[in-house]
1. Between 1, 2, which one scores greatest on FRET efficiency 1/(1 + (r/R0)^6) of positions 30 and 78 (r between Cβ atoms, R0 = 25 Å, to 0.05)?
2. Given 1.16 as the derived value for Cα Rg over 2.2 N^0.38 Å, which of the supplied structures 1, 2 does it correspond to?
3. Given a value of 6, 21, 23, 19, 19, 8, 4, 0 for P(r) over Cα pairs in 5 Å bins from 0, in percent, for residues 102-141 alone, calculated from one of 1, 2, which structure does it belong to?
4. Out of 1, 2, which one gives -2000 for helix-only ellipticity at 222 nm (-39500 (n - 2.57) for each DSSP H run of 4 or more, over all residues; to 500) as computed from the coordinates?
Structure 1
Amino acid sequence: MSVNTKAIVGIVMGSDSDLSIMQEAAIFLQNMQIPFELTIVSAHRTPQRMMDYSSSAKQRGLQVIIAGAGGAAHLPGMIASNTTLPVIGVPIKSSNSIDGWDSILSILQMPNGVPVATVALNAAKNAGILAAQIIATNNSSVAQQLENYKQIMQQDVMNKVNTTSQKWNNEFDK
């Protein structure tokens with residue numbers, strides 16, 4: 001996003017190795033023209049940076065935070081423990097991961113009082129969509145963009161139905 005645009009979504013990750021996954025949220029938000037910021041904040045290697053980021057997020061105008069992490073995946077929960085903003089966790093299958101299950105369970109199994117909305121493994125695009133849906137509750141422009149996005153998805157599926165029906169029997173759509 002442009003430097004002059006005030007971010008309303010924060011995207012953080014524990015390491016630059018997570019960027020190839022987390023950029024999918026950024027790309028979705030960029031396509032929806034939702035201003036965001038993206039940075040690296042490690043719960044383990046830069047704990048004070050993490051605390052400063054999360055405690056200042058609301059004051060800086062953020063409305064939602066997307067936090068991606070692999071392995072022990074403490075970042076989303078620690079961010080959520082330090083802000084009242086909604087936090088969306090993206091479990092990432094990292095090089096030190098146990099097929100991603102460690103990340104999924106670390107983010108999913110938060111204690112009562114510290115919720116983190118958790119998307120599927122490596123599903124940063126879904127995190128971007130969920131962030132847009134949260135923002136759309138109070139932003140009619142974003143709500144309309146999401147309606148358009150869903151209509152395009154529906155049309156893509158129907159185009160595939162038509163293509164498939166040309167080769168294979170499909171009595172349902174007759």
Structure 2
Amino acid sequence: MDKIIFGKIVKPHGLKGEVKVLLSTNQTQFLSTLKNVYIGENDIAVKVEKSYIVGKFAVIKFFGISSFEQADKLRGLMVSTNRNEFVIPKDNFLVEDLIGSTLYDENNNEIGKLKEILQYGAADIFVVWADGREYIFPYIKEVVLKVFPEQKIIIVSKQKFDEVKICE
């Protein structure tokens with residue numbers, strides 16, 4: 001079954017076994033119906049007792065985890081769910097679906113390949129391999145004109161891309 005990592009456990013929350021999860025998505029509506037998650041590299045299945053949002057974090061209480069000490073052992077582990085439980089609104093996409101996409105300008109000229117997406121705050125930063133070097137640029141509507149995650153294609157404004165790109 002295809003899984004989606006949606007966050008990383010950063011620390012215990014309180015004394016009764018809740019954990020604070022730094023979310024790697026801004027799509028949080030799935031948390032209200034979340035029943036099962038997978039923790040760590042070995043995808044250990046855990047049932048969710050409750051979950052709620054606090055800023056850019058989710059606080060999750062797992063069945064069987066009832067103390068600060070037990071919750072602290074989960075620190076640093078990634079949390080995932082089944083892809084079919086994750087609702088993606090129209091015109092939104094998952095970072096993992098874009099990695100490896102080819103960037104084209106509006107005239108269908110190939111620019112390069114998307115290697116990575118860095119998430120810092122105001123705008124995601126795209127890392128692209130083009131012309132034998134690495135460039136970074138912000139994911140903003142003036143630069144990125146259209147995204148086709150299923151086809152792994154991203155259309156950018158060549159002029160705006162050239163204005164904002166930074167060579168690493």
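FYI, it's all coordinate maths here, none of it is from the lab. All values reported here derive from a predicted model rather than from experimental measurement. Cβ atoms are built from the backbone, for glycine too; each structure is taken alone.
1. Once FRET efficiency 1/(1 + (r/R0)^6) of positions 30 and 78 (r between Cβ atoms, R0 = 25 Å, to 0.05) is tallied for 1, 2, the winner is 2.
2. 1
3. Only one of 1, 2 returns 6, 21, 23, 19, 19, 8, 4, 0 for P(r) over Cα pairs in 5 Å bins from 0, in percent, for residues 102-141 alone, namely 1.
4. Corresponding structure: 2.
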